[in-house]
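Colleague: The following blocks contain the structures, represented as structure tokens.
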Structure P
Amino acid sequence: MLQFMMLMIMRSTLSAQAKFALPPTGLNRDVLQNIANFNFGKKTIRIENEEEWNSKVKQLPQSFDGMVIVPYQKVRFEEILRALKMNKIALLNLYYYDLSEENCQDLAEELKKNETLKSLLTTTSTDGPKCARAIGAALEANSTLKEISFVSNRSLEETTIGNEGAKAIGDALIKNKSLQGLFLGGQNIGSDGAKAIGKGLETNLMLKLLDLGNNDIGSEGAEAIADALIKNKSLEILVLNDNKIGGDEAKAVAKGLRENSMLKKLHLRSNRIGKEGAKAFGEALIKNQSLQYIDFFLNNIGDDGAEAIGNALIKNQSLRSLLLVQNNIGDDGAKAVAKGLGENSMLKDLDLAYNRIGSEGAEAFVEALIKNHSLQDLSLRENPLWS
């Protein structure tokens, strides 16, 4: 009877001020995420052959940015370059092309002179690092490109930009004054490449989004990104998903977050942060008052880590979304998060799906929701709440 009453109370409370949110359907796939970001808010026109190219693209006004141009390989690359020279394309998605070394060189040369292209998604089929070096050199001269995404259509290591290519992009960040979004997910970037990106980020004044997901940046790379967070004054979104980030690396990133005043979103899903890393982030969140979103999905922070995050919620006044999905959190951790939620007046979304939260944790959230008046979305799905 008591469990039934608690269930009714929780359902009533949630229906009045919050709703259950669906848990993530799976891990981020960097390629799909990059393409989604690249195409966001724009109409896409896919061109399958040169006849369509002639009838659609050549009729566009100069620097038309109302749609993303997505040519298929039946369109000769020379035609794409010609359209770029004529300032016909502002948003270009080359996902269906495996660019050869010659294609990359030609594209890079055009980027140095082009004054209208704003967004570019590019792939390679042969030497990824060499292609990245060419495009990196072009970025030093280009002043209009606002976002660029590197995607590998194949699983071959040589088609990714690797550390060598990341170094070229990092060097470009020092001089480039226009780039706002840089997507480098799944590009086989290790510590050396991440260090170069971090160095470029330290002095860059324009970049707002950096995606380094699905790489292996290591401890030195994490420290470089952390140092950049302390010095950088423009970055708002940082993606470090699936980077094998353990406790030590997490502590480094947390140190940077503690001193940062610009970052708004931090993606850390599918790493190895653990309880020690979560404790470091908890301390950082007490001091940081700019971060609005943080994702700890699948990091095994446990009850001790959840306690640190819960303590941070008591003092943090900036966080709006907190994802703690699949983190081996039981009743003790849930009670700590609930305690923080009861004292917090800013959090809107809280996801604790796929943990080990039982009736004691559920009861703690009922009490917290009576005090809290900001939460709008709460997910406790796939927890043994009443067992």
Structure Q
Amino acid sequence: MTVVNPKSISGINSITTGSGSDDILTIHTNNGTERLRVDSTGTTKIVTGIVTTLTATTGIATHFTADKISLPDTSGFVGSINVGLSSDLQISHNGSKSMIRGATATNIDIKTAADFFVTHADTDGSNGENCIVVRGDGEVELYHDGSLRLATTSAGVSITSAIDVGDNGKLLCGDSDDLQIDHSGTNSQIYHNGTGDLYIATLGSGEDLHLTSTSGKLTLNTGGSERLRVTDDGIKFNGDTAAANALDDYEEGVHTATATCNTSGTITLDTSHNKLAYHKIGNWINVHGRVRVTSTSSPSGQQLRISLPYQSASEYGGDASRITGFATIENADQNQINYGIQATYAGNTFVQVGNVNLNSTNPADVCSQVNSNSLITINVTYRTV
């Protein structure tokens, strides 16, 4: 053994612990601080300091224990911690970001027997919040700013907020993208182009389906042509845009009728048989049925007025707006064929039944011909206001 200087020893081929020792080799600095320890199992412990190069020429290191491994900032992955015979896994920090890289064409497989968390926290580890959570035998969760936004489920995916798709981006469904939902930047669109039909339906009991246009129109088209249009005016057909042609109402029901003489007296209807049916489509209405008289009291008048459910319109003016139709009176003083509708002037809520047997503008007193068992039948169609 040659001592070169007080700080260096050379010419040593081997160092063997003495007999009867605890079979531990240690190296200390001048101040008595232990720096290196090798025990009988080959376990090597570097007690403190910075190791720039540590090479095991033979054998397998089964344990490496340290409070901290410190490497300087690197450029790329030069100076990184390398694992694998070809440095397959590399870990480094370049001064601005920390990097983990699979440097060869092999997979990076992260396994845990419990849940796996990717979190964001302050530099001291506080204020941590979840970013990605993988639950064992359960869901995979994605978070935004600590709030859960998406999670896998046994049925598929659960989204807790919204799917934000930009203009011209699409939601695609079906193996051949049969259903597409997108916004072009101008219009929102739902397209079906593939196998089968397109169904829009509610499946629960008592659930409604609403199609709403706040200030526009709804249209239905077939074969490239408009068949139905719904606007504030009502329903229009086959491309018609005129408000006057819109169908704005449909109603059906029964009207409790009354019979009135235009001069004097009364005609009372049977309360069990005093209803007339009506159907209203837009502002056109048809009223039909038969009522029964139960009593009379000195009725008199050339006009027997049967009440109607809606007032008639007079928009056409003059005789064009008069109500006409069919009427007859059974069990009256004359044959039922002698009675009919007198063209009733518009703007009223009744239609006139009279004796039409005479070719005269001064008809007979029809009210006095009505008896307590008479049956009055009418069928009229007219325009309402």
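We did not get these values from a lab; they are worked out from the coordinates using the rules stated. Since the structure is predicted, the reported quantities are computational estimates derived from the model, not experimental observations. Cβ atoms are built from the backbone, for glycine too; each structure is taken alone.
Colleague: For distance in nm of label points 7 Å out along Cα→Cβ at positions 105 and 377, which of the structures P, Q scores highest?
Modeller: Top value of distance in nm of label points 7 Å out along Cα→Cβ at positions 105 and 377 goes to structure Q.
Colleague: Suppose Rg and Dmax of the Cα atoms in Å, for residues 97-248 alone works out to 14.2, 45; of P, Q, which structure was it derived from?
Modeller: P
Colleague: I have -14500 for helix-only ellipticity at 222 nm (-39500 (n - 2.57) for each DSSP H run of 4 or more, over all residues; to 500), calculated from one of the structures P, Q. Which structure is it?
Modeller: The correct label is P.
Colleague: Further question on the same structure: Mean count of other Cβ atoms within 10 Å over residues 129-136 computed as 13.9: which structure among P, Q?
Modeller: This value belongs to structure Q.
Colleague: Have a look at P, Q and say which one yields 11 for relative contact order in percent (Cα under 8 Å, 6 or more apart), as calculated.
Modeller: Source structure: P.
Colleague: If P(r) over Cα pairs in 10 Å bins from 0, in percent comes out at 4, 11, 13, 10, 9, 9, 7, 7, 6, 6, 5, 5, 4, 3, 1, 0 when worked out from the coordinates, which of P, Q was used?
Modeller: Q
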